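Multiple structures are listed underneath, in structure tokens.
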Structure I
Amino acid sequence: METYQKWLQEEKAWIGTYCSKIRRQALFITTPGILVGTAVIIGGMSALGGGSMEDFGYGAFGGFMAGVMICAIYLLVLLPGLNPKRYAKKIEKSVKGLSLSETEKELLAQEMLGADERHKISYTITGPGSKGTPGRFVLTPHFAFLEGSTPYAILVRLSDIAKISRGEEKKTAAQRSGNTKRVYWFTLYTIGFYRKDRFQRNLTEKDLPDEAFGFFDAGIRERVMGLLEETGIRVEVDAAK
């Protein structure tokens, strides 16, 4: 299992760069901004209507303490989710979902660590709620692996797959700005994977795919499809074309 553990360490290092960036922003930009902002706003409100500088000072101190409480809650929610070990566990969950043997785990790790750059696609997720999360697709002789999306890690064993299909889904997302909530539509571009044993599991062509990749960018979806087509697995013709 040495190679498998080495691969997981590489994955933790990859997402760790993003986690460190978000932690720095939270601790050195967002948190000071909240503290200063609440102090100035509440201090200013206390001084309105002819209040003295002393009133401003008391108000600013109260605002600062309120900011401390807001920041404490914000950091308690944010920081635990930025642990690279948490992401590694999600990868292990995807591996467990395929019921890989120890030998297959080592093969998976060897192929992932040895994957050439032509079979890797790295990008930044820019869709609703993504916050610039990094995404990456890796294709090896026996596996297709997508990470950074929702769910975080999706692993497909190519020998299980009978066909691949394109798809598009219209979704809605809500964006808040102060007391205003705006709902808008966006398109999720998907790649569906259909396993060979669907008939044995009483599934038909009309049922949902066994696994699916989702992308906010149609261009990235097509780049991934281009690599998957090299595997020789049957690709369903896009009905939109």
Structure II
Amino acid sequence: MATEAIKNNREYYMKSLFLPDQFSRLDAWYKVDFLIENGILEREYVITNKDQFLNLLTTENEMVKVHAWVLARRFADSGYILKEDIIKRKAYLIPYIEEGDLTAWWNAVDLIIGNYLDSSYLKPYKNTFINSLKSENPGIVSDAWHMIPLLLEGNVIERNDYESFKEYLFNVLKSTNQYIRLNAWETIIDLGEKKILNKDDLFPFKLQAKELVEGDDLIKLVSLFDTNEEKFKNRLKNLDLL
């Protein structure tokens, strides 16, 4: 619930959606749902002034632009902006999609799944995404593989687009960076649960899974992914990794 101090500063929050500093304005728009739910802003006020948000989708400030697009699906689902607003500005994401920016890819496929864009929007660039699956950067590899279920759902890629590159994901388990290594485990388990990796793919890593649950990494992993040891071990058991 909003505090009285927040409720008493309604005029400030109304004006914050118009701030000239784009980072500050974007931060204000990130709070829109909370402010509406708590009666500080009216839904109609947000819709009437949506251009203050839409301008952030096309700004020359690349950091602001990419993070503004993160909100596009949520705002469209909430009715603050329209499908036509997204279609009109969709070209502004393309340079980042072409560069292989995974945040831009996530934003785009999210809009495809929401039926705000067609899969043909991303399909011409799918080789750029496929290259991320076998990147020399292990963090990119893990993050890209984690997105495969979304890209399959959005009809952007097919199974044969990634089937021969699984070794690149499993190689990330060798990373000396603890966070990247644990993120790869979470990705691998998630893909196993979604049948993108099969039990034959996972079988060679049973020993590593056993070492994982018996070592210090487990404490860090359950903290990072908001779970507990029992739930995590059960996920491994369901995949015959324990």
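When Rg and Dmax of the Cα atoms in Å is computed across structures I, II, the figure 21.0, 60 traces back to II. Each of structures I, II was scored by distance in nm of label points 7 Å out along Cα→Cβ at positions 54 and 230; the highest score is held by I. For the read-out relative contact order in percent (Cα under 8 Å, 6 or more apart), a value of 15 was computed from one structure; give its label from I, II. It traces back to I.
Bear in mind that the values in this text are calculations on the coordinates, not laboratory data. Note that the coordinates shown come from a computational prediction; the quantities given were computed from them, not determined experimentally. Cβ atoms are built from the backbone, for glycine too; each structure is taken alone.
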